[in-house]
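Structures are listed in the sections that come next.
Only the coordinates and a few stated rules stand behind these numbers; no lab work does. Just so we're clear, the structure is a prediction, and the values are computed from it rather than from any experiment. Cβ atoms are built from the backbone, for glycine too; each structure is taken alone.
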Structure 1
């Protein structure tokens, strides 16, 4: 299975953490969380590719020996579609790179469901979509409220809705950071709190 992780530049990531941390710290935490997502996907036995055109992300990938797929530059839908094309008929998963609590156990079962023809969807807490897995083409529709659109797009292929803490908790706001750090799987985030 090919795991695709679309990433913006670390230097421009996590701006909603705002004044609670310096830009350099935001970049460090964005890279650390992305590294955790890569670790979880690799631990699940998946091949990993990062979809990005950002020089700092590309450099980070090279240092970590992570494959990079150039971002086509037309938003998350286009990045996800490029990843599906890159999968070349294999089962694929598009997973967000801002999931600080994700573990390989959160990914159990996904490859099997996707290979069997289902579309696997993991909602975010705010109605977005943090993970989509399947085979073949898919009509991505990211943005606010995307989960409902993705369920509708998956309706002809037996959608599997997967609700697991590691796939639901994103790191967007100071409250997200504090809540994730208080979870047993998020103790590692304490280094970013002052």
Structure 2
């Protein structure tokens, strides 16, 4: 969801001249977008020459803890990220990480601890700059991304009630994508942006 939104923002921004997308399966056919289908997200060495030295990297892979085992969660959240960051490490690249609210490597909460560890470990690589976006609940602009039924109505109610009253707890997918691109292009005083920081950019 987030990666697709960031892609759409890049497509309409005149400052973006070339786009490369790394994906597990083909999903786009857009002029000006280079799609790289790659299935092994633990080893990017085979595509290294195609993905190094980009000005900006948006790393938007994420998964809910309850959807996979703890081992798989660590693999997706941390191991794959480290493999990718190591492959593209460059002082020419601004690295933008889609993280999550509550990320803290010292947390006793499994989800938060590994999100925080992912942030800290990427910071150790020598990129031109690094930003982590700790979004809270993300409401998809494309409503087809939401599962239908009672949960859909619940999410709708939650978002519309909280978005103005408690902006630190929710954001639209479009707001997040716009903010990520803005920071990537123009920088930010903060390297770790909480949900409220992200919303203030828009």
Structure 3
């Protein structure tokens, strides 16, 4: 198995990082754990304190777009990736579908109940209160996954085992390929002349 992208999509505190670390230990080939949080930590703290909400949101959109292109560059260089992402905007998913190789992406929805997310959020000092609630209805809205895991029902090891089993027998076509085809169909319909 080479040049694979395991794309974990879920809210803050859903357990994506714990699953990613288990996958790194269990998979024979080396996988880079690439988190959107790493990119957010590159921004000077002062910016988040002083910039207007509009400026912050515009900058966030630019940063996230750079993150997506960095994923494509790492994959293009031949790296295996475990991506840890909070897909807040439909445009972010569309961009990932556009820039990542659809045949290499295993798209995994990471779920957990809102009550449990909020309990985990309170237990962590590095998360702002209310993040999970604000993300809960947005992150999985209208998503088509190759696999979904529930971190409340399964341990990180159990989730990782399900993902590895899916890697060994992936769906065909994969979710990103289905989304690309759907997008191409929609674009073609927009271009068709009306009678």
field: Structures 1, 2, 3, by relative contact order in percent (Cα under 8 Å, 6 or more apart): label with the highest value
entry: 3
Which of 1, 2, 3 leads on mean count of other Cβ atoms within 10 Å over residues 5-12, largest value: 3
